[in-house]
Structure P
Amino acid sequence: MTAPATAAGGAALELHAGALRLALRPDLGGSLAGLWRDGLPVLRSTEPGALAGARPAACYPLAPYSNRLGFCRFRWHGRERTTRPNFGDGPHSVHGLAWQRTWAVGHHDDATATLRLEHPGDADWPFPFTLEQRFELTPAALRATLRIVAAGAEPQPVGLGWHPCFPKRARSRLHAELTHRWEPDPTTRLPTRRVAQPGIDGDIAHLDFDHGFDGWQGAARIRDERLSLKLASSLDRLVVYTPPTKDCFCVEPVSHVTNAIHMADPAAHGLRTLEPGAAFEAWMQLDVAPA
């Protein structure tokens, strides 16, 4: 069994398979500190002892919703509910709460690990749930699974996703088959209208997205001069963030449209309703090969 290495502020956990090395920080939101192939970062990677929080991590889980929840309030089953701002000085709550909590470590060995989070319901999210995150590393791929189970006595809204961040290299390129793009309000950054988007196929240096996309089909392909990656998921939506001024970009599998809980028909935009005791599970897989 792989013993956790001591990291600043808590225990890090490392998995190894062939040329791949995965470092986890359960204490920092159940996040991935880094993923490397023969020492080359596959995701934006930081040695686990140097990682100071989940936001600069290689990847972190999105639960019980992804992206922005508008103005930290919503109405659910006839009652007004609130959350708290959690992303700098913005007016929204963002990416749920799992990325800001300490996860417990369950079973782990050289190439697999299970993390668990118990949420009792609080000011950040009023509904109690349990969340399990599983990682499986092979010599050619990383597979992650999220499983949320509703606790408490009432139905609750649920969404899942991941926030993988990739290093921007000289020839970084993204190809993804999509059908629609959500245009955001320039001030609130909340989606306002859905327009046709016949996929993305271009150099990252020429893209400027901070958008959610519907109709994701097949695997997204990310290539550069060093690596060829294939990102697949059981989820059918993506958030793509390609800031021109940063040295990284994000391609995020998600289950629902940003701020779906405020839309006229949240279920039509991917938000699940879980009855007490019911579960929702999703997976993401990143295949890694040399260019």
Structure Q
Amino acid sequence: MDGKLERLRKKETNREDVLSSLYSILDNTKKFHGISVGFPGFVNNGVVMYPPNFPAIEILPVQEILHQRYNVPVVVENDANLYALGEYIAGAGKESKNMVLFTLGTGVGGGIIIDGEIYRGSRGFAGELGHIIINSDGPLCGCGMRGCLEAYIGAERIIETFVGYRRKGFASVLDYPESVKEMYLAAKNGDPLSRFIFSLVGKYLGLAIVSLVNILDPDVFVIGGGISGAWRFIKVGVEEVLNQRLIEGVKVKKGKLGDRAGIIGGWYLLDKESIQFTK
């Protein structure tokens, strides 16, 4: 990989008008030769379709719109797929052939890399790992189903679970954490309830990993996203489930690249596929 990340900037996205957010970044960038966009939700051939966290969007042909406006090659892909590709190329999955990524944050995303390529499935739905059902009678998920992994270990659900145990009398230095990060800081300082909740997160994640081992048997699982910062506590639950299910030799690693993963994956995909957009 010869590319070099020159600069990383963060800008909050206007969920009601995502195109204006993209324009404000690109219009103020002096020179660029291509655009790669990672979008949370279903993306098919550059078209974003019914993203759950962007209610104003139903079907939006982002690739076509940006290509017409800026006349440069454009790639639009699910953000977790780009994250997975970045970790595969230059991160925790670098030495693997087949890799599965979980991103833990507000929701649970995923990406599958098989023989160096993003696996999208026959209709483009592959990789929605947050919607693996681990309990058919479980809590309602934002997707409308019950018992999805995301319904157990999305950020809001983690805090709700913590509060539920706290109200039952479990000891903690926290009463109502404002964020998972606050729980992580408490866990670092020895808070027993925070550590216990993160181990529960690991157990639920472990159940999903066991299913994917039996289906895909990848070389490595990579765990990324903001909540992966608590990996030292989460992995306790993951390892417990793997041991209980007699799953041996499975590599599960914390991602190495953080916010850079999606950028590197986007650059790689753009560099690889840009010829399609310049014909």
- prompt: So distance in nm of label points 7 Å out along Cα→Cβ at positions 204 and 220, computed for just one structure, reads 2.6; which one of P, Q is that?
  reply: Q
- request: Figure out for me which of the structures P, Q the number 21 belongs to, where relative contact order in percent (Cα under 8 Å, 6 or more apart) was derived from the coordinates.
  value: Q
statement: Re semi-axes √(5λ) of the Cα gyration tensor in Å: value 28, 24, 16 computed from one entry in P, Q; matching entry is structure P
task: For the read-out helix-only ellipticity at 222 nm (-39500 (n - 2.57) for each DSSP H run of 4 or more, over all residues; to 500), a value of 0 was computed from one structure; give its label from P, Q.
output: P
- prompt: Out of P, Q, which one gives 1.00 for FRET efficiency 1/(1 + (r/R0)^6) of positions 68 and 236 (r between Cβ atoms, R0 = 41 Å, to 0.05) as computed from the coordinates?
  reply: P
- line: distance in nm of label points 7 Å out along Cα→Cβ at positions 60 and 188 gets 2.5 when computed on, of labels P, Q, structure P
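Values in this text are rule-based calculations from the coordinates and carry no lab data. Values in this document were obtained by computation on a predicted structure and should not be read as measured data. Cβ atoms are built from the backbone, for glycine too; each structure is taken alone.
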